[in-house]
Structure 1
Amino acid sequence: MGTEIERLIDIVAKLRSPNGCPWDREQTNRSILTCLLDEAYEFFEAVDKNDDGMMCEELGDLLLQIVLHAQIASESKRFDIEDIAKMISDKLIRRHPHVFGEETILSPEDTIKRWEQIKKSEYGDNRRKYMVDDIPDALPALFRAEKMQRRVAQVGFDWNNVGPALDKVEEEFKEFREAMANGDAGHTEEELGDILFALVNVARHSKISAENALRAATYKFAKRFRFVEDKFREIGKDMRGAGLEEMDKYWEESKNPIINTGEL
């Protein structure tokens, strides 16, 4: 494996060399940021499809982004791939004293608490003034909300079970309806955000990833709507000329596991 990693590093270095690829040579850590994000989401899709070949390919694309970022940095003597590997290896050993040291931790929950304690000791008070300061704004909204809720739960700012979280969703729905009835667009948007945030809390207490749940629901919607489109193609009719009632008939048919081989 080391040989193949070294081969990849050499290929990327050549791409960045004076005789390499014009496009690769002009890239910066900032210019290729979106590429890293794109590849991460493509790996998400591969996992959702449970496609091993696709997962392997997409992880390769992600690895390329890491090696490329490291190569760009190394050219100005900032850091290189060895620095990256050393930093993450040292961190893993340091934050798992129950594996690489003498401590004993019995549960995943205790592991997370110890991880955060060690993390705080590493950064002290210089890393962040507030508990939620280092949660990136650029994270997907549902995932960021979940991470923020988990962070504040560490100091006890949390309900003990899912019941109050469900009650909060109902409370927010009521406020959302009132805002809609009053015709206040800004307030309505705010209350909708509160509903989503409350639903993330319900998901977290239920040990469900809200981000994954919504992605799966969106995938299911797309698959069912493709079924509806195919039905209209079969009858040779433009969907835009059909009413909701006719489309809904095929939509309900798309849910039939016999018709859809159980995939929906």
Structure 2
Amino acid sequence: MECNHNELRALVERAWENRDLLRDNAIQQAVRQVIDLVDKGELRTAEPLDAEAGTWQVNEWVKKAVLLYFPIQPMRKMEAGELEWFDKMELKHGYEELGVRVVPHAVARYGAYIAPGAILMPSYVNIGAYVDTGTMVDTWATVGSCAQIGKHVHLSGGVGIGGVLEPVQAAPVIIEDNCFIGSRSIVVEGAHVCREAVLGSNTVITGSTHIIDVTGPEPVTYKGYVPPRSVVVPGSYRKQFPAGEYSVSCALIIGRRKESTDKKTSLNDALRDFGVSV
């Protein structure tokens, strides 16, 4: 029997407080129903409240359901020719019906939503993640658990988007619409990259990274947050330690994409406006 969202939430919260309830068939069905809804994009581990303002809400109970899904799943052997795996999680299937282009050897786990029009090059998308329409997950890029990727985003080759399940109140990584994330960049620890931002290759954004806007007369520092349309490159700043002064990695906001700039512009074109080659 299928439950509505409020009923599902109540059952998940009960099981979260008392794991013995996971033996109950009704609880297991509720957890599996939540994961199925996440897989279809009808529930999200985090969702935008105001797209223009860039405010998001973390749905803790959905993340709890993802965590409760692991202990109720049996381990099993999976094979593809001579390749073999041993895991609890099913893989996502039915890409043709979903309207998603998937290039071998891309892998997405069941419980990850991949919207129609998305493209998965040989890459990996974990459970709880949300990948919106028109987005390309390029070769060897990874999208971690519960990460939220917007529309028409390009995650370039080797990009690492971190995942987060615990603590359940922690925000996942958010990459908003029309962002370009340069190759080998890393975005982790619940960092939030707002719409139309460009990250140059090898940029690292964590929850504590100093993201320094150097476009004005005085530097402005953000942590875990990249403002809309920012053009960001790797940088460093000097910091005093007991043993002396050393360079510490940071990210530098060197400009803003103009409203007139084509949102599909290449990384090189976006950086060329600011005299930077990365």
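All of the numbers you see were taken from the coordinates with simple rules; none came from a lab. The model shown is predicted, which means the values in this text are computed figures rather than measured ones. Cβ atoms are built from the backbone, for glycine too; each structure is taken alone.
Of the structures labelled 1, 2, one was used to calculate helix-only ellipticity at 222 nm (-39500 (n - 2.57) for each DSSP H run of 4 or more, over all residues; to 500), giving -5500. Name it. Among 1, 2, the structure yielding -5500 for helix-only ellipticity at 222 nm (-39500 (n - 2.57) for each DSSP H run of 4 or more, over all residues; to 500) is 2. Mean count of other Cβ atoms within 10 Å over residues 114-121 was computed and gave 13.5; which structure, 1, 2, did it come from? It was calculated from structure 1.
Of structures 1, 2, the largest value of percent of Cα pairs over 25 Å apart belongs to 1. Consider the structures 1, 2: one of them gives 3.5 for distance in nm of label points 7 Å out along Cα→Cβ at positions 18 and 90 as calculated from the coordinates. Say which. Structure of origin is 1. If distance in nm of label points 7 Å out along Cα→Cβ at positions 34 and 218 comes out at 1.7 when worked out from the coordinates, which of 1, 2 was used? Going through each structure in turn, the value belongs to 1.
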